[in-house]
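Multiple structures follow.
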Structure 1
Amino acid sequence: MKVVSRRDFLKGAVASAAAVATAGLLGGCSNETSTNCEPCEPCETTSSKDWLGKAPQINESDLVKTIEADVVVVGAGNGGMFAACAAVEEGAKTVLIEKFAEDFGGSGIRDTLGALNSKQQIENKDNPDRLDVITELYRVSNGYGDMRLYNTWADHSGEMVDWFTERLAEKGWAFKHEIDDHSKDVRYPIFDIGHTLQLGENAYDPNNSSRVLKEYATNLGLEIHYETKMECLVKENEKVTGLIASTAEGMVKYVAKKGVIVCTGGYSLNKEMLEALQPETLLYDNNNSSFPGSTGEGIKAMLWAGAKMDDVHGSVVFDRGAIKPDAVGNEKGYMFWMGSQPFLKVDLEGKRFTNESGFYDHILHDSLNLPYHTYCMVWDADFVEDIRRFDTHGCSRMYPHENGTEPVMPIEYIAGMVIPQAREDGYVVSADTIEELAEKLGLPKDNFAATIDRYNELYDNQNDPDYGKEAYRLSQMRKAPFEGVRMSGGYFINTFDGVKINTDMNVLDENGKPIEGLYAAGDCTGGYFATSYPNLLAGAAAGRTATFGRLAGKNAAKKA
């Protein structure tokens, strides 16, 4: 398909919105005389016609029933569950709609939420400075992030975590602050904002936390309607008053007296949107692990209703994509969690090319400078102890945190299951000599051997003048068996651009004005991340989503 540039897309979207507004049809669903979802007129320039399309045309006669509520929340994932709980706590009659069935619906709540000023952080005397954290968010976004939104997260995230911790504790679950060692030098600053669900002896299930919140909220009166998919928003006199959803019974109109809150996630499973808005992400999409609801439908519905999209687009992709040792590119992706460890990484000429210790997506961006954006990671028989010494932060960590908080992926699982399976599947190769490892990875033996010699020298000297990696994250290649894996691209989690919102979680139009009655939270919203993801701020995205979902629920419920 034709790739539309970001600038052309935005110019076209503005022109299209203006033309349709003039016709009195902005937003798809009618604004004055009926509940029909009228199609937007496509712009004749290079506009959103490639992926945005037109709002569906739904006539009054197509509706099988109308459901009234104070607040209607769309999407039962991270943001939606927090929004629904907050709205029903405020006494609002709240309905949560979810396009999937109950067994799957919403795909659960992320296990790590980032926050400031939680009770645990204060009690632990490990509460990062808010302005330091905000500055890091702003820096990593290259200044595209809205500092007002960062302030809002900083001011309200601690209360969100405290509330969530209490709800989980009521059902026997622990939600614990992550504390790491700050005595070591780091190239990239780390801040202990992460709070993580403790599984203990329980099996991992993305819906562990969701079940707790669903039970809590339904006991307060929340209605959850599954297999109910929003088709478009209803807009009357420039105010969003509800939505039209498809169900097994047919089309249903939901009237929201106080507001609609859209929490439908991003568009990481919508190839047309990715091709149009961020084709570079597809170059390193090795294995797409997005929640299945991430198809961009909520973003489109809000754009049809007059919302403004972010000007800069981007995604969360972590460097955990393996390929076969004779492959290049990312066509044959394989999830390899250990990929984010700072072991030696070399290009296909067998030469080191970067500091391997940094943000998970930086090496993926750097790999676009390499042939086939492909490289290799290698380690020796002492890799388990190396990983302990590396002392990484966030979800790459494989040992308990300094205060005993469980890691997301324990070393026992990685060393006992992931690596053996990757060997069996033909991704990780083993060798008795460096030369044999080079041969199995398809690398020039002389170049690779010289790189290994140099890297061992850096380890002995505990200094990396070549690329500046922290001394304790250097390793050596001296103890057989030697192992390695080819890597290209990574673990695609979500997109992080969406519609603009203000600090009240109101969706903004092209003029920066709030669209009355329309709120949003999570990956369908923007103004927060750009170009890279600050993964050393553990739970930054999920914590933002939960915090803003809760604020959206409160604000919508209190609307007069």
Structure 2
Amino acid sequence: MGADEVWGNDVQEVVRKYALQNTLEYEGNGKSGSVLGRIMSERKDLREFAKDLKNLIETEVERANQIASAKGLIYIRDVLEELDPDALVRKKQIRRSGLPDLPNSTSGEVVLRFAPNPNGPLTIGHSRGIVINSQFAKKYNGKVVLRFDDTDTKVKPPLIDAYEWIEEEYEWITGKRPDVVIRASERMPVYLEYAEAMIREGFGYVCKCSSLQFKKLRDAGESSPYRNRTPRENLVDWAKMIDGTMREGEGVVRVKTSMDLPNPALRDWPALRIQHNDHPVVGNKYKVWPLLDFQSAIEDHEQGVTHIIRGKDLMDSTRKQKLLYEHFGWKYPETMYWGRVKVFEFGGFSTSGMKLSILENEYTGWDDIRLPTIKSLRRRGFDSDALRDFWLDLGLSQKDISISMQTLESFNVKKIDSSTSRRTFVRNPVQINLSWSKEINDILAPLELANHPEGTVKGNRIWPIQENLDSLLIEFDDFDSNSKLRLKDFADISLIKNEGIIESLERTDKRRIIHWLLESISCKAILHIPDGNEVVSYEGLIENYNLEEGNIYQLERVGFAKIEKILKNGIVEMIWLHG
């Protein structure tokens, strides 16, 4: 599949930018070779896909050269300036180590927050917020507030178990518990008190327009007919909302702003609405619940949050909340943004969607190895430090980017490789009968295989080949009748059907190397590998040498896998980690 079929607009844009830059520098005769290096420097997440990008780069460079030829270099310069003015001057890439400095920050006084909705466990995407916020807190000797934004009882109702899951996952990722834990649902009296104060002070009001009616008024820059009522009139309706007399949809509390604001979303935005659904933490005690922008703004003030780090898609939330802070006379926290990160393998997943699929038995649970949840990563054997390094390396950028799980996997390999023992696993085994000469027989000795080729895992495994070599096992996919093969770490053989002859214990040529196993030191095993929306299971035999449940092993020529359980009948069940 070509790069143009794989990558989205963000990749197309960066390739186009550097193609134009290259054409401008080389006066209309750009070269695709130098463009690739520039892209790899800016987008390290694309490095492993350099070959796939080659065709797209060549196409964009050729297109840029053609534009230069037809319209001139001044036109190229104008297009590039509109696309990215900084690209007009080629700058030497300087790699930032760690995170940028927080603006207006004082060591010991920084307060950040991570605020998930507990409608399910954390996903890979959520972990970014944990890593970035906790790292800033560490850098500035500050603290992180873990706040459960659980005031939506209808669209995203909380899952009672998720509170505990998320706290545990936070600790797994950071190595420590959050400094403060808050459930917004348990803070309802605070939000209702501020809402009432807002109404009393005249910058909040109860609007009884339908959502469609108000949208028409808002978009036209016209006020709600309820906007200019007195605080006393609004408090009467507020009381009806609180006691349940007013039904769902019959009224919302709005924050007064200017109806002339350029962005319609900011005009008299809704702060609280009526919901009569039971809540898993506080039951049916409350009939009025704050919307996220109001609840979050109030709680940030209450907790003394100094810095907010959020997705750039929430810029409107920042604008709304600043307007509310102006009403109350508060100072708004410093705010920084990051762009959207799309993981190719999990582009279409949402917590609500996963929950429904689990209920419909499409997945075995939140830790199903096909899902992008932290539960799934932990089950498969990912290292929490790898997840942290992955997000810190990506940094705090507003660019929308697409990445592959292979990027995270490469960080995980760096963390676990040196401490991971090797084992042999033969899928769909085929038995081979061997024979050898007297000269080879005289020099056969037990085969010693290191637990790790670099010695970072101490010890060797001993294969008693003298007594058991007359029959051995290789993978079905490696079986090639009438061929010459190299049995890894052992011998060159000549294979005719299922009969093999040992030619030499030393490697004599560049024949294909395959892994193999003695049946006498093996046991049955099953390896489960996620493949898109399916799980592919391979049956085979694994080298039975000090295998332990929960341990990760690198299976020779197969990849890393975790032993999930060893059944009473001796069968070893493994789940795939990565290659």
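Read-outs: derived from the displayed coordinates by stated rules, not from any lab. Values in this document were obtained by computation on a predicted structure and should not be read as measured data. Cβ atoms are built from the backbone, for glycine too; each structure is taken alone.
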Problem set entry | Read-out distance in nm of label points 7 Å out along Cα→Cβ at positions 172 and 420, computed value 1.7, structure in 1, 2 | 2
Exercise. If you work out distance in nm of label points 7 Å out along Cα→Cβ at positions 108 and 124 for 1, 2, which one comes out largest?
Worked result: 2
For this session: Please state which of the structures 1, 2 yields 22, 51, 24, 3 when P(r) over Cα pairs in 20 Å bins from 0, in percent is computed from it.
Result: 1
For this session: Check the numbers for FRET efficiency 1/(1 + (r/R0)^6) of positions 284 and 500 (r between Cβ atoms, R0 = 25 Å, to 0.05) across 1, 2 and tell me which is largest.
Result: 1
Exercise. Which one of 1, 2 has relative contact order in percent (Cα under 8 Å, 6 or more apart), as calculated from the coordinates, equal to 23?
Worked result: 1
Exercise. Hey, mean count of other Cβ atoms within 10 Å over residues 68-75 derived from one of 1, 2 reads 12.9; which structure?
Worked result: 2
Problem set entry | Comparison of 1, 2 - label where distance in nm of label points 7 Å out along Cα→Cβ at positions 156 and 188 is highest | 1
